[in-house]
Every structure is written in C-alpha cells, then in structure tokens.
Structure P
Amino acid sequence: MKIGILGNGQLGQMLSDSVQDISDIEVSLYDLRAHSDEALDAFLASVERVSFETENIPAHIVARLESVADKLYPSLKALKTFQNRLLEKTALRAAGIDTADFCAVNSLDDLHAAVEQLGLPIVLKTTTEGYDGKGQYVLRSPADAEPAWAAIGGRELIAEAFVSFERETSVIASRDINGNMVIWPMTENVHHEGILRYSLFPAADLSAEKAQQAERYIRQLADSLDYVGTITLELFDTASGLVANEVAPRVHNSGHWSIEGATTSQFRNHMLAIAGRALGDTTAKYPAVAMLNVISDETPAEKAATIGNAFRHSYGKEARPARKLGHVTVVAKNVAERDNTIDQLADLIPAGVWKR
C-alpha cells in the first residue's frame, strides 16, 4: 500500500520512518511549501491513502482534497473541525467533554461583549492557524480589549474564559477503521513562552479517576467523528477534574516519548490505522520517561550522546529563535533516575522551568 503524507517536516519524516520495516507499506511525502495544483493532483492520484502531518493546511489545498475524501485519514470532516477553534470547541462540547466557556469574536464590540459575558481574565485566540503561543492575547482588564483587537483582530477570533489549572496534561490515542482504539499513558506537559519544553511520564500523582476521565473523553471524541489515525487531546488538570484545552488531529509533540518509551510509537500506530492494519500495544516500556524539546540551539542536545539512557533526535532544521530543532528522550528504571538524567540535560530547559 502506498500512503501519502501532506507535509515533509519532522512529523512527516517520523511517520515515514516508523514503518520502514514493513515491506508492503510505501510512504511518500508532499512538500506543502512547494505546492502547485498540478503537483498535488499528481501526488493524490499516486497514493492509495492520504494523511497529513499538520492541520494547518491552506484552504485552497483543503478544497482540492474533496475529490479524494474517501481515502483521506483522518477524515475531511475531522480536518476541518480541528482547523478551527470554534468548531473544535463545539465538537468537544457535543461529545460530552468539558471545555472553558467561549464565544465567537468578529469585532471590537464582540470583544467587549465577551469580556462582559465571560469575565476576566480571558484568552483571545485566532480561530485558525496559530500554535506554540502564536495568535493569542490574554486580557486581564477591560482596557486590554482595544490593544488585543489591534494585535490579532480583523479576523475571526474566539474568546475563552480563563481556566484555573494545576498543570497541563495530554492523552493520545489511535483509532482504526473498525473503531478499535489504543491509548498511551498520559503525560504531564510543561510550557514556557507558549512552547512545550518537556513532557513527563508518569504524570505525578495522577488519580485513577482522572486517568479514566481522560480515556473516556478521547474515546467519546474519536467515536463522535468516526476518527481514524492518531489524535491528541490536551487537558487542563483542575481541582474539579479535567477540562479540554485543544485537540491535535495528528501525532503530537507530547507523544514523541513513545518512539523509545512505548512498545509502539504514536507514529507507527497512525500509519497502521490508516493502512487498515492491527494497532500495536501502547504500554510504556520503562517505568519513567521524559521528552525534552530542543529549542533555538542544538548545542545543549549534544550532551545526550554521552548519556546512556538519553536518545537525541535532530530535525535537521536551520536554527532560529523559538524554533523546535529536535528532541531528546530519557528512559529510566524509576522517576529518580529520570529526573537525575534531566538534571544533566538541564541546559535544554530555560532557567526556572525545570521543576523537579
């Protein structure tokens, strides 16, 4: 089977790499940055199944996918839903999943009304595109409305009530064409300046009730859309339970630990799902695992080569501020060993962000 992936960045490459040992699956990557309608049509015609490494696909390309909707996984409906934060929040609510209160904002007057309706603080976001903290503005007083609109307005926005949370977590699952689903253990995720810096398994002191709630939520969401492939649900951990933050209809940064840390990676199961194959076991291979992002400068990651339980992945990207250049996975026989190893790699994490 020939599978085409829209996007040839690190996620597309890792998807391809994950099934290199399966002789009857061939993977082809399409460079979205070098798009032409003719090239895309030829690419789509050359493959039996189509998937994507990112939901941030331009609308004119999404329109051309209508003709191959029957071989696109996840579905066109899922892609369109999770491209737009308003549609996403509505889908989450429809699936019975708790979210922050929200409303649409299309004008400065709408923003003033949102402040009245939702209270303060609120988070104002673009409904499309925007990731790693981009396209967002936090309003803490009514006077922030005009500068917020000036900064990211003039387009469809969503205002979300602020959620008081103890930490951020994520749950990742893969669902096959028959509705079978496998779920990886949850991770605790730590962000800085809007960018994920590291993910930890196990998530410390995670109650069985919250773990079950996360699994229930991601099953409800995937089933509601007849989803096929890997899907990620980012969750706020609050005193009263889990609250959905965002959805990624794809493999996700917080799941990169699964390459070395789980029996089957998020990448491989995505490819197996869309190829119609049986999904692999998602059990963690080690009692403790961490994933540390390499941001802006790869030099600190070089130390991983001297550490026996650390695995470095470089994406081969040109360095620039706030850019993800790679990641390092740490595997360990216990949490103490994991955290001791992170201490050795602490230069990868901004000062004060690593909280042992």
Structure Q
Amino acid sequence: MFANGQAVIQLFEQLAPKHFAMPDDKIGLQLGTLNKEIRKVLVALDVTEAVVEEAIREKAELIIAHHAIIFRPLANLRTDLPAGKLYEKLIKHDIAVYIAHTNLDVADGGINDMLAEALGLTGLAHLKEVHTEKLKKLVVFVPEDHQENVRQALFRAGAGWIGKYSHCSFNIEGTGTFLPRSGAEPYIGEQGKMERVREIRLETIVPESLERLAVQAMLKAHPYEEVAYDLYPMDLKGRVFGLGRVGRLPESTTLGLFAEQVKQALDVPSVRVVGDLGRKVAKAAVLGGAGSKYVRDAQFAGADVLVTGDIDYHTAHDALAAGFAIIDAGHNIEKIMKRRTAEYMNEQLAAKKYETTAVASQIDTEVFTFV
C-alpha cells in the first residue's frame, strides 16, 4: 500500500514540526495537493528546473525541499518568466512541493545536527535557543485490568518524558462510580445500575506538540465507552530547541587544518576563512545557511570558530578585529539534508509498512562556479 500525501508529511513532521519554524518563514505545502497517493518522494535542497526534471524522471509525486520556491506574494503567474515556467511544469506533472526550512534547522536530528556530526563535534549545545516546548499533565482514570495497556500506549505516543528520563508516570488506586443511562453500552456494568469500580488515576507528562497523538493513543487503548481524563497546562518547561550547534572537536587543531577538514567533511571545493590559519581551535560552532547574524552568539558560546555560509564583508572585518575565526563554507553545505532526510523518510515509511519510497536528489544546486 502506498501512503497518502498527508500521511507522508505527518511522518516527516515528526522530525521537523511546523511550530519549530521561525516567524514568517515560508514553510509547508507551497504548490500542489497532498490529497493523493504518493509512490515516490524526492528530497532536495532547492527546487530548480533541473530538480523538477529529475522529479519527472523519477516519477516522484512529491518534492520535500529545504528552500522555498515562493518567497513573497505573487503579483502574477506568468509562464513566460522563469518562476512561472517552473510552477507550470510542476502543476502539469502533478508534483507537489513541500518546504521545511528553519523547522528542519531547529529540529533534533535536523540539518545542524547533521552538520555537527559530519564535523565530528561532541558535547553539543544549541548556538541560539529559539523554542522551548510547553508541557501538559494528562490525567486519566483506568480500570485496574487495563492500566498497563493505557500506560504503554501513552509512552509509545511520546508521553512520559521528564528531562533525560522516559516512561514517567504516577498512579493512585481509587474507586470510580458511574450509572449507565439509556443507550449506553458500558464495558463494565449495565444500564440503570450504579457501579463502583476499582480504578487507577494515571498521571503523566505530555509535550504540547504530542498532545493530540497522546490523547488519541490513550482513547484507543482505553476500554471505556466514555473516558474520563483531564489535561492541565504546566509552568514546567520541556525540551529546548535552537538554531546551530556548538561542540568540541575530536582534538585541537589549527584553523587552517580544520578548514581542510570542513572542505572534505561537507564536500565543498573551497572555503573562505577569517582569522590566522595557524591559530589553535578546539571548540566550534556550526550553522547551516546564512550565519552573519549569529557570529556574536558563537563568540558568547565560547567557540573558537564558526562554520557557516554567506558571511558579509563587514561582519568578517568585525570578527577579525574581535579575534574570532570564521569558516564560510557556503550556503550549499545544507545539501547534507538530502541523503539523511531521505533515509529518515524511508525508515518511517517502512515502519508503517508503506511501499512509498524517498530518494535524495542527485542535482547539485550550488549556484556559484569556483575558478
């Protein structure tokens, strides 16, 4: 069985939920429809003419890309201009385009973790915290003989995490009362007769992002026709998510040697370096995309060097004056997301027993030619 487009995106958003995105970021479905069967997904960094042709050859019905194809409101849709031609070709071949940008940057296991892993960084921390997950307490009343089924269903849905501890719950024994009225089909008891049942008050923690999934799992596992449960907002904060990563290198090295390692690890032909090539570096920050705004964050985090892209001239001068090193490896280092995201999607699709597959785009969308 092949997955519906909505099912494919639901699996993807378990990795990179939409609410992780920065304000006004252009993410989500930008063209086409997800209300169709998807046999193949093409994962790309950019959606260019060559990438669309590749999707056609691959017979992909959906492209999941990192960079948006629609950045600002359209004044017109002219098919005699490059953007209009691209949209026309996608529509004619019924190829949907879904964008995951800063939500994939921020996500655990997303682009910045991919880059940090490629560079061998350890002891990772966020470069800039941007999102703290809200938590809720879920309380449900369960007959004793079903408490384990309901508890495990909640844990499988992602409930029960407190920091680095999973499967957290609190359970109190008590007596539940109810009187089934006309039309009721009670699991225990009969219509018109007051019942007293030994029940467990089961409490656990649910991240707000998983609230709907956890409640659905709980209701499915619960034997009662009408389930008594409560959700309480909490002041306690959950996991913190952020842009970029900061970590230690496997061993201290020089800036020049590290620049060579960056070229090899991130598969780029050249890099621009700010700083003395002979200086020692032991702690590095990495940020996919344009990093000029985050140089001070990297300095504040105690990094010796920031690996990123699109550093402008004046930012480079400011960093040099402050004695801080930068390796500008280009915006295109985010291409690392193609293979890794396709692998993630194939794992998730296979786990659900879908025949739908994902492939990484083989098109190099680097816009610059290095001479």
Structure R
Amino acid sequence: MKNILIALLLLPAFVFAQTKGFTIKGKVSGIADGEVKLTSTQDAHQVLATGQAKGGEFTLQGTVPEPSLLWLVMGAEQPIYIYVENTEIKVTGTKQDIKKIKIEGSSSQKDFDEFQSTFNPLIGELNGFAAQLQQAGESKKEKLMVQYDSVVSQINKEVGNYVANKKSSYVAPFVLFVTAQLNPNPTQLEQYYNSLDAPIRISNIGKSLSEFIAYSKVGSIGTPALEFTQNDTAGNAVSLSSFKGKYVLVDFWASWCRPCRAENPNVVKVYNKFKNKNFTVLGVSLDQEKAAWVKAIEKDKLTWTHVSDLQQWNNAVAQLYRVQSIPQNFLIDPKGNIVAKDLRGEDLEKKLCELLGCN
C-alpha cells in the first residue's frame, strides 16, 4: 500500500470538531506493554489519541470531523492503516500476523478493505511490469508496455466501478486521489467527483480532491486554453484569442535552450506545410535578453508570431500554463480547446495530418 498511499501527503491537516467521538478497543496478543497511539498519515504524524497497552489490550478515544484514514501505532510495531469514524471500533489479531489485523465497526474500513482486495493485486502487477521495464532491452520494452498499459486500463476500469458503487462513501474520493496518477484525464476524474453524493463532495477530502482536479485541469487535453496577452518583438500586445478560428501551436522555447533550437527545424517544416490550412504557431519565449531572442528567431527562420515578457522562467504565460521544462507546446483547436500537447518531430506532423489532412 505504501506506493499508492503517497497521494495522502497532499491532503491538508485535519481540523477536529467536538462530536460523539470514536472508541477503539484493541486486543492484539503479543504486543509489548506501553503506549499505543493514533496519528495522521502526514509527515508531521500528528497524534490524535493515545492509550496504554497492557497484556495486548488497549483503548483509544477521540473525535474525527469525518471518516479518515489514519495510522494505528502499537509501540515498535509497523503502523497499521485504519479508517476511523466516530463509532466503536474493534481491533483484534496477533503480533505474529500483524498484517492481518482485523478491524470491525467502521463502515469506511469495510469499504477500504474492499478497495485493498481489488486494487492491491493490480498495483502489485503494475509495479512488477515497471521493474521489468527498467531492466529490459529495447526489444522487450514494447511488449512490456502493452502489458503495463493493459493493467493501467484495468485499474481505471475498477476505479469507475468502485466509485459507481460507493458514491456515499468517504473512501471513494480517497480512491480517486491515490489512482489519479494512472488516469491522465482530469476531465474524467472530475466526472467521477461530480457523481459522488453531495456530503462526500463537500467533505474535507472531497474539497481537497476538487482543488486537485482544478489544478490538474490546467493545460490538459480536452480543456479550454487559458487566455493570455503578451508583447511581440515590436512591443505590440498579442492575445491568444486573436487566433481563435485557427489551429494554433503555442510553443514554449528560448534562444538559450539547446533542445528547443534542435526542435525548431521540425516546427518550421510543419509550419510551412500547414500554414495555408488554417494553422499557425505562436511562440512564447522564456528569454531574458531581447537581442538574443530576436537573433534566434531570425537565425532559425521562425516566421510566425512571437511573444515574451523577457522574464525567463518567471514568464507570466509559462507560469499560467505551469510550464516547468522546455521545449513544450500545446495544440489548440479553432474553438479554443487544447487537443494535444508536447508534440515533437514526426508526432506533430502526424497530428496535424490527422486534423487537417496531408494532401
């Protein structure tokens, strides 16, 4: 579970309210006498409740604002994930088989156990293929990628099934969180979120998920391109919306970026091939010196429109689109929606042939 639970570190700290509260009664034979505690799963591991184990028995009491995945720490034993809600919960088992501790009384724990039984084998299989890919030669990578992608598809299918059956469960947004890295489509993630019952959507974890989706949607395929205005080389303001009605490649680059300069001939080739087919390029430079920027445009024969605020990595458009490396590009359709991104070399030409035809 360690790998897929990493997304929990993104969640905000819990704020606790006075409610009926929870009582956790444990009977785990073999554990040492001493402190038992319930903590958050975040880096700070905030302690939410403490108790004393004696002869394997202990009691913890406290409150949570909503069902929450926490850690049960029994002395020096490996922490155990437990979904806590404000009810009476029983924890039973043995130190010798600590991974098979039984947790009863929490409906969220029941949903969590169902999640683990479905997803843990798939995640294990996925991690196995990932390890093989790191060691495999080029001849075997293609077959392994097909197998890897097949498992990813199965996981995403199971996510849809789980959410459809658990719309009123606090575990559903958790599942969406921890599997989000395997679903590159934030629009679909948003659809899953919107299908959840209202109390779940407005819960702490639901709100965190909503914020995560909003962040992920920026610059993603299928979403509207964000409007911007920046000056061209002559100091004239140019807006992205002025190109509406055309396919436009918003191309982030810089004169000092060697990979960008190496890619420029490909962009020139594509521009010349499709410029009469309702296509253009809008270059956004992360340069700092105007002279170097203009010189590179002339030398590389980049005859399309170029803009920059000459703030290098602080370029306002780059920050708007969360550009962290260059070259990077976004292909926008005539309606202003992003239809592709990060197209290089032949991939850019193939995509434009698909959209505009090559004859």
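Given a computed value of 25.2, 86 for Rg and Dmax of the Cα atoms in Å, which structure among P, Q, R does it belong to?
Going through each structure in turn, the value belongs to Q.
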Exercise. For mean count of other Cβ atoms within 10 Å over residues 58-65, which of P, Q, R scores largest?
Worked result: Q
Problem set entry | Of the structures P, Q, R, the one that 4.3 was derived from, the read-out being distance in nm of label points 7 Å out along Cα→Cβ at positions 162 and 306 | P
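Bear in mind that the values in this text are calculations on the coordinates, not laboratory data. Note that this is a predicted model, so its numbers are computed, not measured. Cβ atoms are built from the backbone, for glycine too; each structure is taken alone.
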